[in-house]
Structure I
């Protein structure tokens with residue numbers, strides 16, 4: 001089991017025992033033992049991954065072997081052509097965007113891109129966009145509207161880059177402008193949270209008519225570590241913060257923040273990229289079929305209503321003491 005997490009160690013132990021027996025499985029007794037261990041492993045896997053805590057899901061969402069946006073582009077789309085630059089300052093490698101075909105249909109695809117090794121992580125700024133990344137994304141969204149193409153966005157970022165240069169070049173303005181423009185974009189927008197969905201850095205390309213999440217992705221206004229540092233002055237309490245923040249796909253579906261959960265292969269998307277992409281392909285096909293048949297006015301109105309109702313609540317009146 002590559003890069004096993006702490007909670008996966010009991011699974012790793014059984015897998016190692018199976019591998020050792022398979023290397024010396026000459027008789028029926030060894031084969032019977034392997035069969036029993038495989039059955040036990042299957043049961044333990046099901047139990048482990050069906051009862052993950054919020055922090056364990058966070059670890060899976062951040063797994064170094066998890067497929068990134070460009071990986072999903074290769075598995076899901078044909079004829080991808082990357083476009084660069086915001087036509088204002090420069091190009092931002094933390095956001096990858098371009099034109100592609102999804103099962104023959106022309107689409108515009110945009111997503112955060114993390115790095116795989118140290119050199120690429122630095123080049124991609126660890127998936128944390130500068131303002132020019134968001135302006136590049138908006139440029140392509142306007143192109144999609146002009147040519148009547150759906151927009152598909154893939155969210156996987158710890159958050160927008162908070163550095164001095166980014167702030168000087170208008171980080172907050174770039175995010176706010178994207179939110180305003182996406183609210184009124186007259187073409188379908190379909191969003192998928194594939195890994196980390198961090199704060200405004202995620203939402204700046206996340207205002208979709210439909211918002212999907214992979215099963216073990218997370219979506220939050222701040223990282224669990226950041227929340228723990230603010231509330232308790234101790235980032236080590238991140239697991240407790242993650243549980244309280246309701247950042248997992250099941251929690252967010254109940255709250256109405258997302259519209260559907262895309263299942264992952266047992267153990268997480270990093271164990272089976274093709275399987276994860278297959279589940280996502282089915283979800284994209286279904287959602288695009290629904291959205292592309294709607295008129296532009298309906299798309300804009302439904303998107304507006306969708307985000308207006310998030311966080312709505314009713315305050316119950318408290319009876320007076322004399323009642």
Structure II
């Protein structure tokens with residue numbers, strides 16, 4: 001029975017590691033951090049890559065990986081992998097869909113509540129001894145407010161479900177999904193229509209040629225001056241320069257983002273100086289529960305794929 005060499009440029013949840021060990025079929029190499037030079041030292045002998053979002057699998061790396069058979073993405077997005085070139089070389093690439101939906105949706109709703117209640121600014125000011133600000137700010141309830149969901153895949157739908165439970169009206173725009181979803185939500189015919197009607201706009205799209213920069217100056221100026229933009233998808237979906245202008249010039253009331261075009265972002269990032277935006281370090285899907293689900297599913301995917309390949313060779 002063959003043993004496969006699997007490389008993890010970053011550690012994954014213990015539950016996934018235990019599944020690899022239990023199978024008895026893997027020689028496992030785990031790096032403490034995604035160091036490309038260390039990866040290049042061993043990649044020629046590797047059969048499987050098990051990668052998270054913090055590691056990019058470029059064409060140049062694939063060209064020096066003659067044994068590589070499978071790339072299993074520990075997460076939903078594939079924008080950190082040159083999928084087309086990998087498949088051209090006969091390497092199977094797959095991700096884990098749905099396992100992170102609840103965690104990311106909860107993070108989105110946490111942003112909605114934090115923005116509506118001004119939680120982060122209150123925290124900063126109370127620490128400075130400012131107390132009379134209680135009457136200077138007008139926070140608001142989210143019940144009855146409108147959430148516009150851009151991208152209605154599994155995460156978008158879970159976000160909608162949670163928002164509906166809080167009494168929000170939910171609109172969605174996604175030209176690539178059809179059918180009914182068993183939720184009292186309203187489909188919008190255009191992105192502009194959704195932006196104009198929403199009090200909160202939440203982005204849940206993959207990063208591709210259609211979505212890169214889809215929220216720019218034109219789109220931000222469509223939004224209400226009292227509205228908020230939330231991005232838990234990919235940083236490059238939003239034009240960062242336009243978002244800075246929108247926040248500085250009050251085209252919109254505020255924003256929250258878990259993702260950046262460059263990760264980690266530079267220390268002088270333009271958004272860092274703005275007080276009407278909440279920033280988190282791409283952690284929406286990194287809850288304990290989600291990390292375990294995603295790791296287990298990614299390992300199960302690669303075991304099944306490798307065993308299928310073996311059966312085909314024997315037959």
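Values in this text are rule-based calculations from the coordinates and carry no lab data. Predicted model only: the values in this text are computed from it and were never measured. Cβ atoms are built from the backbone, for glycine too; each structure is taken alone.
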Suppose you compute distance in nm of label points 7 Å out along Cα→Cβ at positions 120 and 296 for every structure in I, II: which one lands on 3.3?
II
With helix-only ellipticity at 222 nm (-39500 (n - 2.57) for each DSSP H run of 4 or more, over all residues; to 500) coming out at -14500, pick the structure among I, II it was computed from.
I
